[in-house]
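Engineer: Structures incoming, each one as structure tokens.
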Structure 1
Amino acid sequence: MKKVKICGITEIEEAEYLNEARTDYAGFVQFFPQSKRNISPQKASSIIKELDSGILPVAVTVCPTAEQLHIIEQTGFRIVQIHGNISDALLDSISIPIIKAFNVSDLSQYERFQKNDRVIGYIFDAQAPGEGKTFDWSLLKNIPLDTKPALLAGGLTPENVAAALKATGLWGADTSSGVENDNGIGKSRKKIMEFVKAVHSV
């Protein structure tokens, strides 16, 4: 069965939606104030405590510093998702598993991270993550995928996710804006349920 990651969790009630939908991952934006979905580690910790044990909490970061990674490791996150660049030394210092996110502009870095045993999976996203835009999925045909989980992101909704997964053959799907309320604030229980159902139909 294909896997589901719901990203940009900001409220405790959204943990209840994920528990009900039985998603696989919950993503929390950390240390990136440019995102409207950014929350403090303290708030993330309080939401993580409400998640079922089968849902893995993921800290979503952009070019994190050593200090930020240390806080993430102490907050209760099980995985850290890294967008942007990071040194090999800092990468090797992280004590929890890593998901490396790529967008269409840095796919050339894939093989570098593929060789690192600390990287347990990948996310392939659009040029501007979090803005709800898709990208040309055919770009992934040239990526030498391995057995590590690979999730598709970027503009995925309950309406297009099944077709996206069929087109790419990836392991699962990641969404944030695609399951937000119509006003763009917070997650929609109905859309989350529909998204999970569509992913599991593939």
Structure 2
Amino acid sequence: MGHEGGVGAREWIESWPVYRQLTGDDPLGRGVAARSARTDAKQARTTQADRVTKSVCPFCAVGCGQQIFTRNGEVTHIEGDPDSPISRGRLCPKGSSTLSLVTSPQRADKVRYRRPHGTGWEDLDLETAVDMIADRVLATRAATWQDVDDKGRRLNRTMGIASLGGATLDNEENYLMKKLYTALGAIQIENQARI
């Protein structure tokens, strides 16, 4: 009796992983019994990389080490760095999703703006968007500035501006944001990684 492409019934049955598991030296099906020609033909994305760069996960203040695998200048895989004394090669679910942060087709790569009372989004060039933000920050600061409180005590602050930094910002970026908002007179400065 022949089967698929001339393979005999016995050979076909013996090719089943469950048969190999029940009759071979791998009764739990964790090794050779579970392997197939298709499995053996697969390669990890890490073996195809032409460069590996060590980095730090951007999502929180723990600072887990990461290895970033690239091929032809494109990120192909990100995994935990076994040399990291902090994470020893492990990443949490958020850190494990870092690849999509870089390569997702849904990643925003343009400034999107919806005008007040608008129903749709429009693309803005970066220079226009930065100018709009700066104008609004300066107007808010001027409108909400407090020199003194009701008892005459010096304040020199604004309660109209606050900052909640994101966990994908590194230490240097957070340092610069703290300096900027303090210089503007804001006192409500926090970071998501600490909350």
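Engineer: For which of 1, 2 does mean count of other Cβ atoms within 10 Å over residues 23-30, calculated from the coordinates, equal 24.9? Please list the in-between numbers first.
Structural biologist: Values: 1: 24.9; 2: 11.5.
The read-out comes from structure 1.
Engineer: Given a computed value of 14.6 for mean count of other Cβ atoms within 10 Å over residues 47-54, which structure among 1, 2 does it belong to? Provide the component values of the computation, followed by the final result.
Structural biologist: Details: 1: 14.6; 2: 11.9.
Considering all the candidates, the number was obtained from 1.
Engineer: Moving on to the next point. With P(r) over Cα pairs in 5 Å bins from 0, in percent coming out at 1, 8, 18, 21, 22, 17, 10, 3, 0, pick the structure among 1, 2 it was computed from. Don't skip to the answer; put the middle values down first.
Structural biologist: On the way: 1: 1, 8, 18, 21, 22, 17, 10, 3, 0; 2: 1, 6, 8, 9, 11, 11, 10, 9, 8, 6, 4, 4, 4, 3, 2, 2, 1, 1, 0, 0, 0.
The value was obtained from structure 1.
Engineer: Still on this structure, I have one more. Thinking only about relative contact order in percent (Cα under 8 Å, 6 or more apart), which of 1, 2 has the largest value? Present the calculation step by step, with values, prior to reporting the outcome.
Structural biologist: On the way: 1: 20; 2: 12.
Between 1, 2, the highest calculated value is found for 1.
Engineer: 0.35 is what came out when FRET efficiency 1/(1 + (r/R0)^6) of positions 15 and 79 (r between Cβ atoms, R0 = 30 Å, to 0.05) was calculated for one structure; which of 1, 2 is it? Could the numbers behind the result be given before it?
Structural biologist: Values: 1: 0.95; 2: 0.35.
Value 0.35 for FRET efficiency 1/(1 + (r/R0)^6) of positions 15 and 79 (r between Cβ atoms, R0 = 30 Å, to 0.05) corresponds to 2 out of 1, 2.
Engineer: A further question follows. Rank structures 1, 2 by mean count of other Cβ atoms within 10 Å over residues 103-110 and report only the one at the top, that is, the highest. Let's see the in-between values first.
Structural biologist: Details: 1: 14.0; 2: 8.1.
Sorting by mean count of other Cβ atoms within 10 Å over residues 103-110 in descending order puts 1 first.
Readers should treat all values here as calculations from the given coordinates under stated rules, not as data from a laboratory. Since this is a predicted model, take the numbers as computed values, not measurements. Cβ atoms are built from the backbone, for glycine too; each structure is taken alone.
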